[in-house]
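S.K.: Input: structures, listed below.
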Structure I
Amino acid sequence: MVKWYLGLVLMAVCPGLVLAAPTACEKRAAMRYPVSEVLRTEAYQLHMAEYARIDWSKVTGLVVPDGTQYRAAVEETLAPLDQPEVDIRLLALLDVAAGPSGDVMIPLTTSSASAVHDLFIDALERRGLTAQARAMRKARAAYAVWAGTPATRRKQWTDGAGAITNPVLLGALKAQSRAFLAAQPTVMDRAVALVASDAQLAARYEAMREAAEDAARLGYLMREIWACTDTDWWTPEQADAALNALPRPQRDLLVLDLFIAESMNGSTHQFFFNSSGVLAPELAEILDRHGLSDHAEGIRQEMAIFSAPYPRDTEQRRKVMVGFHEATDNALYDLTVWADDGAIWDLMSQIAKDAGLWPT
């Protein structure tokens, strides 16, 4: 009530004031699925296009693309486009290629995306994003030798086994990463503004936004929930404190999403091995409460493999797992079926819609 009244007072005193939009961690976020997500989805497809160009029938070992096919895919995609859309696509691709880590200059100089480093800089400069362009130029100049493959550049500061062999170079990359991320507007903000400035493009992207699939909308919502959640936890107490700060729907969604993410990456065995296993009792309760009693029973069967009572503490749980026989480990792997059947994805969508969180 106090916050609501304060809002009225602020608007009366400062009629031009616009209150902050609700975040995904408030009770009813009333979120809008943004055009930026359409741009990211489109860019991600281009970002991964090089893998469709690999002749997998001839692959016998680990595939480490050298960026050649990445650049070919980008150039082929951009060739028929007018300049504004070329820059929109490049800026969105740059946002995706930079990745979620704060050290954006590492993937931008040592992944396949580094093959279009010059195209990124050109687009930044054409659109007035000079600070970001300068950061990318300095990151490139920090390498003693730029020519070569992404792998040869990475070898200039790490041995590939985790040891840093050139801390000065790595420090320069981190410094330029900070400069890049501090610059405003962001590359995605400028891409969205470019879309909005062209009526034809705006109409096309709005149609794509409205047609976005539920999986994309749910993925966006979950990223927003994770972004406003304290994820720096390891112990049961830390996990409980982070989750108790959330409204019930967001809490349920986060636990379900964590279970799916861990299970899809390394089976339910990974879910229990990592700190995510702290939440196993709550996961079973959530599944029961929302009508997936068979899934809940599957989780409880896995919990029963451990000593009783179930060890929520991650270190204790890992000590138990060290003594597992192969058959016991396989039992944990086998129960991944409860993450594979799609029912939890459907449940997450329904929870979000019922709670008024669904991005429209």
Structure II
Amino acid sequence: MIPTRSAEHYMLTDSSILVTGGTGSFAHTFVPMTLARYNPRRLVIFSRDEMKQWEMAKLYGNDERVRFFIGDVRDKDRLARALHGVDYVVHAAATKIVPTAEYNPFECVKTNVIGAMNLIDACIDQGVKRVVALSTDKASSPANLYGATKLASDKLFVAGNSYAGGDDTRFAVVRYGNVMGSRGSVIPYFLSIAKNGVLPITDERMTRFMITLEQGVELVWHAFSDMVGGEIYVKKIPSMKVVDIARATAPQARLEVVGIRPGEKLHEQMIGPEDAPHTYEYPEHYKILPAIHNWSEDPGRISEGVKVDADFTYRSDNNREWMDVKALQAWIKANSARVGQI
């Protein structure tokens, strides 16, 4: 687990926290972990799907700490109401399925860009202390609309620290890649069709980052504790070849190369060469500091970080750490009840 600064280790304790996109995969892990570790006074689930909220509410029974609030990040007035008295916000709401974004670009922009603007405004107006926004590898040198909107969103949250002026609200971003076993991802997909004896592979060279939801939650906790404002946190995680993911899920299946889909990358990237001049390395993560206002030279933001090489990139194909077939098979066995459900 990423260590937090001792003086702020319990900052989430007895606080009021709101999660946008609160019925999604991330929140289903963040909520129970945060309730158990920090015992917040109130944890608000903000989302637009009443049925998902109804189902999620059943998991928490009469726990008075967990509250549910129907709303959409596109609606600034509703956000302002929901954020009244909130100390900390995790922004997980997004339109994130790549083909959906390509065919519904206006809707993707409304949620991922306009929604980010609304949240930044509302958080400043309501005096929220700190906001951590979830990003994606696709925001680094984006090749599709989803990635482009998340890059815009990242820039908005970084600049939000300047936009806040004399107010105390601070914003940071966490960025990570493929979440192992999440709904719609490659592991549950391969498992669901393994009985057919054939698995479609887009390209035999393709690689992907691998992160668990628990690691994602811990990175958000760390960001809340560590942030000064404007940082993008990137967790160090292993890579895996897609052909090895296929072998781990269905060892006997034949692999059929079908080609890369529109907007899909051969390798995932979380830090591009354009970010290298402002990126620092730490034992368990990297931190991209803001280029604006010379904040990337701020000792408070750098802390114990070591500046990366000028041509540094963090891609799934040039990673130092790799997951093998046996390790993934062990993870699938240990998490079989959750694969495809999270």
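No lab work stands behind these numbers, since they all come straight from the coordinates. Since the model is a prediction, treat every value here as computed from it, not as a measurement. Cβ atoms are built from the backbone, for glycine too; each structure is taken alone.
S.K.: One of I, II was used to calculate Cα extents along the principal axes in Å, giving 59, 51, 41; which? Could the numbers behind the result be given before it?
M.R.: On the way: I: 65, 61, 39; II: 59, 51, 41.
Working through the options, I get structure II.
S.K.: With helix-only ellipticity at 222 nm (-39500 (n - 2.57) for each DSSP H run of 4 or more, over all residues; to 500) coming out at -10000, pick the structure among I, II it was computed from. Don't jump to the answer; show the numbers that get you there.
M.R.: On the way: I: -19500; II: -10000.
Source structure: II.
S.K.: Sticking with this one: Given 23, 48, 20, 8, 1 as the derived value for P(r) over Cα pairs in 10 Å bins from 0, in percent, for residues 261-316 alone, which of the supplied structures I, II does it correspond to? Provide the component values of the computation, followed by the final result.
M.R.: Details: I: 25, 57, 18, 0; II: 23, 48, 20, 8, 1.
Of the options listed, only II reproduces it.
S.K.: While we're looking at this one, here's another question. A value of 19 was derived for relative contact order in percent (Cα under 8 Å, 6 or more apart); which structure in I, II was it taken from?
M.R.: Numbers: I: 19; II: 16.
Source structure: I.
S.K.: Distance in nm of label points 7 Å out along Cα→Cβ at positions 165 and 189 was computed and gave 4.0; which structure, I, II, did it come from?
M.R.: Going label by label, the one that fits is I.
S.K.: Which of the displayed structures (I, II) returns the greatest value of FRET efficiency 1/(1 + (r/R0)^6) of positions 157 and 293 (r between Cβ atoms, R0 = 41 Å, to 0.05) on calculation?
M.R.: Numbers: I: 0.20; II: 1.00.
Once FRET efficiency 1/(1 + (r/R0)^6) of positions 157 and 293 (r between Cβ atoms, R0 = 41 Å, to 0.05) is worked out for each structure, II has the highest.
S.K.: Further, regarding this structure: If we compute distance in nm of label points 7 Å out along Cα→Cβ at positions 133 and 149 for structures I, II, which one ends up with the highest value?
M.R.: On the way: I: 3.2; II: 1.3.
Max of distance in nm of label points 7 Å out along Cα→Cβ at positions 133 and 149: I.
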